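Nothing in this text is a laboratory measurement; each read-out follows from the coordinates by a stated rule. Since we're looking at a predicted model, the values are computed, not measured. Cβ atoms are built from the backbone, for glycine too; each structure is taken alone.
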Structure I
């Protein structure tokens, strides 16, 4: 049984220091034909951005592609106990907003007593942009910052610039990449796979869950991303009652003075070949 441990303050400070270093070592990926940037590379792997032409309502579908080299990993939106979560930042003043970014189902990694969540294979992170004025020609300027880790974690930052036509189009390669990425994402809750109940104990030390699982599923893997940098891995007192999988998850040490009221935590449940992601809201 593992112990649930928050991402340490030291790791956060290290990540902040690495981010500052990465800023001074950032790479320019440059423009490219259509809506696909060139690859930006470092010793741990490479990444690029793709995007489709804006839709009539100003929505732009795109993705950050990351390809770690053999033996290297990159991270989920909450890395676990170490690591650097992927980040995309848009240049201000261009009327473009990053609406959301999605993450395929990660793998757990354990090095000594450190546990992480991420990917040791090529991964595509779909994102959605919104435009303030869809009628204007669009130049996308974005900065991507990720961690690529093997024995050590190397921060990797790259600047990308894409010219996107205001004409609607369906480039084949970009659409194939985005379609494959969409199929790798966790599903949303369904009648046979969802969180039936959840709650925190009065002392905030235990999260209780009742999960509706797909038929004949074995005990699931559950990952909960709580306050920034805090991931729950462990399960205790698991049992099946009334068609539900009930379990307790030790919360560990929350930030001093943390009040969960009005906040929500993300939860990922992996049951066999299916995975479901949703949010846990606390009233």
Structure II
């Protein structure tokens, strides 16, 4: 049975842990608000590019582009977004398990796919399993700017243009709420699933539809990658806030339980002392 000193030490250490998890919860909540704002501010930009691209691609001029056309798939690229740190519940493990399962189902050889990974947790996961990492980026800001990922986004799109990949998928956690993040797979290239624009506009293109499409399609693909990163960051902070809230609640429950055990042990010790005193006094009579 633990001594009073041992129980007291556990109570003190648990209280310190609770202070840390509570502080981390508050920090994650503040970062979540900013991450949600960043994601919402970026949506109109992506939507406008999509409107223009759909307008040109669905026009009567027959304008087309290699990024809009499917081709025989010899190699598939996967962009996987994770975090640099843990303590975020199932944020990383859920997306990594889903990606691993999908790759095992779709491919029989490492020559059939390549991975572009964002985040130290994902990088370590794939390296440990000797899976082919084509590109990696770690140490991203909690509130990343487009320039932070422009190189990896543009180089990944160029890989498709150079036919290193014949299709490209994004894997990330889509933010639903602080307690709910949905593992999402999105096909980035070729851009065959854009559908029709909800709003129809009449555009005049200068110098030509082909020239505009040539510029906009890579930017649109890059914006999908950056938008997924912003969405993933919001999911990360939501998951971390929820995990730290749960850890704080568990610490509180443990402190209450240890305090009860401490009081009972102290009561038993006092009762034992009284019994020994009474017994000693009786022996002297």
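Some observations on this one:
- Relative contact order in percent (Cα under 8 Å, 6 or more apart) - highest-scoring structure of I, II: II
- Source structure of the calculated read-out (volume of the Cα convex hull per residue in Å³, for residues 157-228 alone, 227) within I, II: I.
- At a computed -0.47, -0.83 (log10 I(q)/I(0) by the Debye sum over Cα atoms at q = 0.09, 0.12 Å⁻¹), which of I, II: I
- Among candidates I, II, the computation of mean count of other Cβ atoms within 10 Å over residues 125-132 that gave 18.6 used structure I.
- Value 5.1, calculated as distance in nm of label points 7 Å out along Cα→Cβ at positions 141 and 213, assigned to which of I, II: I
- Among candidates I, II, the computation of helix-only ellipticity at 222 nm (-39500 (n - 2.57) for each DSSP H run of 4 or more, over all residues; to 500) that gave -22000 used structure II.
- Label whose coordinates, when log10 I(q)/I(0) by the Debye sum over Cα atoms at q = 0.13, 0.15, 0.21 Å⁻¹, for residues 77-220 alone is calculated, return -0.86, -1.06, -1.39 (choices I, II): I
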